[in-house]
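Please find the structures below.
Please treat every number below as a calculation from the coordinates, not as lab data. Note that the structure is a prediction, hence the values are computed from the model and not measured. Cβ atoms are built from the backbone, for glycine too; each structure is taken alone.
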Structure I
Amino acid sequence: MKLFLFGISKKCFEMMKGGFFDDRSIDGLFDNLEEKQGTAYNELVIEKPYFSNEIYILITTARKYWLDIIDQLLKLGYRKFSLIDIQNEEYVERKLDYSHLDYEEDRKRLVLLYLEHKSYSNIWALEYLRNIGRLNVYDFRVKIWEDNKEQDEYFYDLAAARFVITERKLPYDMDARNAEIIQLWHGYPLKVMGNMLVNYNDETDNFFTELWKKFDYIVSYGQNYTNFLCACSGTLAKKYIVTGMPRNDLLFVTDGRQNMTDRFPDSRGKKIILYMPTFREADGVRNGDENGYLFYWNDFDIDELQSVCRRYNLFFVFKLHPSDEAKVKEWCMESDCCGLLTEQLLGDRAMYEFINGADALITDYSSVYFDYLLLNRTIIFTNKDENSYAKNRGFILEPLEFWRPGPVVNTMKSFYEELEKVAHGKDDFEEARKKLMPFVHHHTDGYAAQRLFDFLKEG
């Protein structure tokens with residue numbers, strides 16, 4: 001077997017001079033740059049890459065070129081080769097063997113589900129539904145995929161995939177080589193983003209629109225969602241496919257009540273109130289005010305909240321960003337009517353496996369309430385820092401009164417009055433929710449995931 005180096009670069013020269021190849025015979029050199037091809041180094045002529053069963057290749061380029069070269073080698077017919085990496089300031093060889101994989105088939109049927117974070121994930125929902133037999137993936141080879149470059153099949157997957165499904169960024173911070181990329185995103189835009197930011201900075205915020213140019217398809221709730229995201233991202237309407245969001249399918253098939261009571265035994269037999277405020281800091285920028293959180297209101301008192309919950313047989317669940325949990329953690333540890341649902345407590349489950357266990361949702365500007373609409377249950381809104389939030393971040397939907405189908409409170413007195421209504425089954429906003437529903441959801445049947453894979457099959 002002949003040994004060839006691919007990528008005759010500064011890194012390659014350093015390895016040669018440093019003696020990395022002294023115990024091996026180098027038989028040839030490959031490089032993609034035409035100006036290097038035909039020249040000689042160490043009496044070896046640099047050639048344009050070609051396939052031969054008699055050649056084994058060591059990739060000696062910088063990391064940023066690895067995916068391109070692996071893609072090229074797979075297309076040429078190579079299935080075994082090595083990367084030369086730097087670890088602890090030393091060069092090491094990393095052998096890759098893809099001979100057990102069917103590259104030609106995978107280019108037609110490999111679907112990567114790019115999982116970044118499980119808790120609110122559409123990606124996790126696809127995998128969950130597939131595992132319980134509620135999602136027909138046809139003859140696709142579906143693989144949950146994490147951005148871990150240490151996995152042996154990491155680069156193969158990116159080079160071979162037919163589709164990559166993501167809900168935020170692109171893996172490897174670049175395009176997949178042959179795949180069509182589908183963006184699921186992670187929420188309905190109540191708050192502005194991208195082009196619509198009130199404090200948009202061309203130098204720091206244009207990454208958003210640049211990222212969205214790379215997606216081939218974007219999954220949508222319906223026409224209004226498409227309109228809003230087109231405005232925020234600068235994308236074309238023809239890229240959007242109206243399937244609904246896969247994570248919302250979990251609202252129809254999971255037992256959120258049981259999941260809640262498993263974590264909070266004291267909630268059994270009580271109505272569950274779920275508090276899910278939006279996180280007020282992103283990328284180091286604070287949106288709104290800290291006192292927007294219920295537990296920072298001047299008239300908030302944890303003992304009074306617990307007294308109201310006991311009086312009306314309610315169980316109050318806090319679901320906060322991890323950075324905000326410390327404020328309420330101690331309160332909940334000894335309480336028989338309040339609980340803190342942490343990432344650790346979620347365990348191997350996603351948040352959307354719990355949401356349908358709540359009898360009422362409390363939020364402020366979090367888009368979770370658009371999904372909760374599918375359950376047609378009470379939603380209570382807080383707006384303590386609405387003016388500040390509008391100034392610092394901005395809202396894309398107006399008038400807010402129409403888009404918030406529930407009571408809006410900013411004092412604990414009015415808040416407790418709404419909890420009493422929940423306890424007694426009084427619902428003043430059922431018709432408002434029904435009226436809003438078609439403006440948000442084109443599909444309301446819990447089969448978004450299947451529509452997505454039907455689309456992939458047809459494509």
Structure II
Amino acid sequence: MFAWKDSKRKDYRVYNPIPLTCEIANAQNNSIVTKTVMAKDISRSGIYFEMDETPPLRIPIKVSFKLPKSDSTIKATVKVARIESTEYENLYGIGAIFENIEEKDRQEIEKFAEHFSLNRLLELTISRGASDLHLLADHPPVLRVHGKIETESGLKFSSDEIEKLLYSIMSRSQIRKFEQEKELDFGIQYDSINRFRVNVHQQKGFTEATLRLINTRVPTIEELNLPEAVKDLSRLKDGLVLITGPTGSGKTTTIAAMVNLINKERQAVIITLERPIEYIYLDEKSIIKQREIGIDTSSFSVALKSSLRQDPNVIVIGELDDIETIRTAMVAAEAGYLVIASFHAPSTMQALDRLAGMFSSEHRKAILSQLANCTRGIISQLLLPRKNQEGRVLACEIVIVNDAVKRIMRNDEISQLPNIIQTGGTYKMQLMADAIKKYLWQDIIDEDTANFYTSESGRYGR
């Protein structure tokens with residue numbers, strides 16, 4: 001389905017329905033049956049189409065078709081390589097390989113497929129060191145490079161063309177799901193070290209997408225320059241550890257580093273619940289089961305409840321996205337499991353406030369009390385642009401839930417949290433402002449960056 005960068009020849013496949021005329025020989029009476037079917041995708045090496053009968057394997061079929069915006073008819077002979085069922089009764093998917101085709105026609109197909117291949121845009125994303133690729137209807141592709149937006153001039157795709165680009169990397173079940181729900185998250189492996197998290201969506205009726213680049217080598221806590229307290233939290237046997245921050249702040253990468261540490265140090269059963277799977281773990285001392293929401297299970301809450309019956313030691317939740325998931329996560333943490341969970345919030349204080357705020361006002365105090373009982377630590381993080389260098393650095397606020405933190409949580413005095421963090425150095429607590437200030441003193445970030453992010457963290461910390 002997807003051409004790896006290190007393949008000898010990029011055999012781009014493009015999803016583009018086109019009418020296809022087939023001439024199938026009937027060996028029993030030496031007659032020729034002509035059918036017009038719909039080809040679904042095409043590459044320089046073959047074509048995939050659907051028809052209401054199953055042609056014999058290895059029997060040559062003469063085909064003819066026109067590529068979009070082309071006046072010339074391509075004629076070729078194909079050999080059926082595979083036959084599969086489709087979601088429709090009495091309709092079969094046929095994968096066929098080109099056998100006899102003129103070289104000029106093969107080159108025309110290759111040029112057409114390459115134009116509508118996502119590979120070249122993914123190559124561009126990797127080579128530019130971008131974190132994200134945005135595909136927007138009737139707009140040039142946009143890259144986010146070290147936090148800044150860069151527009152790629154010279155390229156522009158319509159909504160239909162973007163759909164073709166995306167459908168070429170999606171399975172047929174994914175295409176059906178997107179067309180039904182208008183939203184889809186999934187992951188693709190580009191090459192041996194690069195993976196992309198893909199979000200396909202609609203905007204004003206147009207199909208668009210955001211693709212985030214993930215280096216599949218799992219980083220260490222030291223490589224991310226995370227505080228020592230993150231190691232301590234990773235080594236806990238039970239309780240809830242929250243990883244918070246805005247979108248794009250590296251929460252998934254921090255969680256991956258924590259899982260990596262557990263995997264190297266401890267015999268444990270680790271169950272990760274992800275949407276989609278990003279980092280691929282290899283079992284070392286631990287057994288790691290990675291479950292993808294929408295493929296392996298229907299939702300975080302359903303998967304989390306099921307995980308409790310799978311003999312886990314550690315449960316990783318990619319997103320606390322509803323009340324049921326939050327409740328079950330707290331129950332699991334209280335029951336003796338280590339639960340590491342991601343939550344969208346700009347600060348540690350906001351994380352607690354928002355978690356409690358997801359419940360009705362009459363339940364707020366009870367939820368904060370339960371969080372006080374089961375939460376062991378909160379990591380809030382930001383990515384800051386480096387001074388005069390490419391790349392960004394990770395700044396963290398750390399809360400270790402000691403008796404003082406438990407008290408303010410139970411009393412719903414969360415606004416006092418920054419004061420406790422400030423005086424909690426012996427517990428390895430750290431304010432975001434202090435982490436930012438340290439980078440400024442080390443001349444890693446400039447003063448404008450420090451002032452901006454310090455004021456932002458202060459605004460969310462009040």
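Here Cα extents along the principal axes in Å was derived from just one of the structures I, II, and that gives 88, 51, 42; the source is II.
I have 0.40 for FRET efficiency 1/(1 + (r/R0)^6) of positions 154 and 242 (r between Cβ atoms, R0 = 41 Å, to 0.05), calculated from one of the structures I, II. Which structure is it?
Details: I: 0.80; II: 0.40.
Corresponding structure: II.
Supply the structure label, taken from I, II, corresponding to Cα extents along the principal axes in Å, for residues 250-433 alone with the calculated value 42, 37, 33. Source structure: I. To which of I, II does the computed value 14.6 (mean count of other Cβ atoms within 10 Å over residues 218-225) belong? Derived from II, not from the others. Each of I, II could give relative contact order in percent (Cα under 8 Å, 6 or more apart), but the derived value 14 comes from I.
semi-axes √(5λ) of the Cα gyration tensor in Å, for residues 138-265 alone was computed and gave 26, 24, 16; which structure, I, II, did it come from?
On the way: I: 26, 24, 16; II: 34, 17, 14.
Going through each structure in turn, the value belongs to I.
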